[in-house]
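Just so it is clear, none of the values below were taken in a lab; they were calculated from the coordinates. What you see is a predicted model, and the numbers here were worked out from it, not measured in a lab. Cβ atoms are built from the backbone, for glycine too; each structure is taken alone.
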Structure I
C-alpha cells in the first residue's frame, strides 16, 4: 500500500505568535529578533517579507530594506508551549509523527485513529483545529511520500493546502523550478543553472551516473526526487547515538566574524571525523558555551543527511546567529554533533495509486 503523508508547516510561526498576542503588531512588518547593531532576524512576518526581510538576515540589513520594521524579542517558552498544543492535535490522528522543528512535522496517516481514508480531509481538519486552538494558520502538503508532501506544504503559503496525487506528481515536478526542490540549495541550484537545468524536466534528462559525476552521492538523490521517488518512513523515534567535536578557544570570541571563522574551522575538523567513522545523520546540534559558563544547544533536523561541509556549515551558522540574536556575548566554546543516525536511504522501486479526496 502506498503511504499517505501530510507535512504541516506553521505560517511565519514566531512572528505569527507575536502578532496573535500583541494587537499592535498585526498587519505590520514585524521581525522577531534583536534590533541592535549585532542583531539578527530570527523570523519575519509576511508583511515584512514583502520588503525582502528574511530569517537569519542581519537586523541592520533588514532595517535598510524596511525602515519602519518593528522588532520583537523572541519568547521561546511561548513558542514551545504552542508547539506542544499543535503536536497534541497531530497525535489525535496518528502516533506516526516526526517533528522537524517547533513549527513543522510529518504525519503518516495511511492508517489513522479516526478511520478516515481521505488524507485531504484529515489535513483540512488538522488545519482547522490548529486555527481554533491556537488562532494561528498552518499550511499543509499531502502526498504519497515525505519529499512531495514537504514541497506541497510550501506551495500555497500562507494557510495553504496542496495535494500532489500520484497521477499528478510527474507533471508537477517537471514544471517545478529547480530552486523549489527541497534538498537543492542555493549553491547547487546555481550550479545546475550553469548546466542549463532550470526546471524539473531539465533535471530529468540526466542519467543517474551523470548526476553522481557532477554532484557526488547527492546525484542519486536528485535522480530519484525528480521522479517522485522517496521511501523514507515517518519516524517518530529519534536515534540517540551521536558523534561530535568541540573546541575551547584560547581567548573568548566577541564578534560575529571571529565566531564564523571559528565555526568554519570546527566544521572542517567535524567533517573529517564524520568521514573517518563513516557516520552521518539527519540532526545537527550546535553547542555554545559563553564566557560566563552558561551553555546552550540548538539543533536542526533535515530529511536528508548532513554529510558535506557546505550543508553543515550553513546550518550551523544559522543556528548560531539565531541563538545569540543581539546579545552582547562572548563565546569560549563551540561544539558540533550529529545524531539521528543510520536512517534508511532514499529510494523506492515503484508507485501505486490511492485516493486523496
Structure II
C-alpha cells in the first residue's frame, strides 16, 4: 500500500510539473544573449552612463540578429532608491530597456547580479538574507504588471556559496519573496557556487513548480578563460590554445610553457578529451537530470573569452556547445553582447557584428 501511495504521489507531482506554465514559457528562452557590464559589473550606475554604454538601438539590433530573449544583469545597487524612496532614475532607465525589449517581442530575464561582497554577506549573515528577500519583494512588486509569459525573474547570478544546503534554504526564501508580489511569473533558479552542472544537480525539490532550472557552462576554463585577468592566476599565461585538444596538438604549447602550474593545467586539458563529443555528453547528462526531475532547463551563460583565443578555435567551441544544447533541447543565452566574450565589437558609436559568432550560434548562414 505504501509503495502504491508513493507511486501515486510521484504521478501527481509529475502532472503538476507538466501543467506548470514554466514548461511552455521556457520556449521563449531558446537562443538569447546577455547584456553584461551595463546594469551590473560596473562602478558607475549613473543614468547618463546607463543610457549610453548600451543603448535602446542595441535592443533592436539584438532582435534583428535573431535572438529571442535578453538576460539583463542588474546589481542590487541599482535598486537602492527602493530603500531610500529617492528618485529612481536608474530604475527608469532599466524600465525603458525592459519595455523596448518586450516591444520587440524579446523575452526578458531580470537577473539579480550582485558583487562578490554582497554574496559573502548572504553566505554568513541572516540579516543580509532578509534584506535580499525584502529587496526581491520590492523588485517583483515593481514588475508585477509585466507580461508573465515573457518576463522572468532570476533569483541570483552565481551565488558563490560553498555550502549548497545554505544556498538551497536562501533560494527557497527568495523565491517565496518574489512569489508573494508576482504570483504568476516564472522564476529562474540555479545551484550554488558558480551554478555549473555539478551545482545544478544538488538542487532540492521545490514546492513552487513555476520554475525554470538553469546552469552555466564554461568548460573547460583552461580554454574559455585563457588570458583572462580574473580568477585563476595561470589563465594569464595562456593564449592561442587549440580546440578540440589532443596530446598531439598540445605538445608544442606545453613545451613552451615554463610555469609548472600552467603546464600541469595544459597537460590536463590535453588528456581530458575536450572535444564536441564530450561536451555533448555533458549536456545530455544535464538534460537527463531535468527529464528525471520533470523540470524545464536552460543554460543562460556560456562563452569563450575572445581577446587571447584564435577565432577559429573559439568558433569551434561555440558551435560545439550551442549544437549540444540544441540537440538536448536546452535553451541558451550566450555570454555576452559587447564584452570580452561578445557577439559585437563597439568602437565609439560604431557597432560591428561578428558574423563568425552569429554563424557559430546558428543565427547566420555561412
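Where does the value 13.7 come from, among I, II, when mean projected area of the Cα convex hull in nm², for residues 124-283 alone is the thing being computed?
Matching structure: I.
Compute distance in nm of label points 7 Å out along Cα→Cβ at positions 92 and 196 for each of I, II and report the one that scores greatest.
The structure with the largest value is I.
Have a look at I, II and say which one yields 59, 51, 40 for Cα extents along the principal axes in Å, as calculated. Could the numbers behind the result be given before it?
On the way: I: 59, 51, 40; II: 64, 58, 44.
Considering all the candidates, the number was obtained from I.
Suppose helix-only ellipticity at 222 nm (-39500 (n - 2.57) for each DSSP H run of 4 or more, over all residues; to 500) works out to -14000; of I, II, which structure was it derived from?
II
Looking at distance in nm of label points 7 Å out along Cα→Cβ at positions 132 and 148, point out which structure of I, II has the largest value.
That would be structure I.
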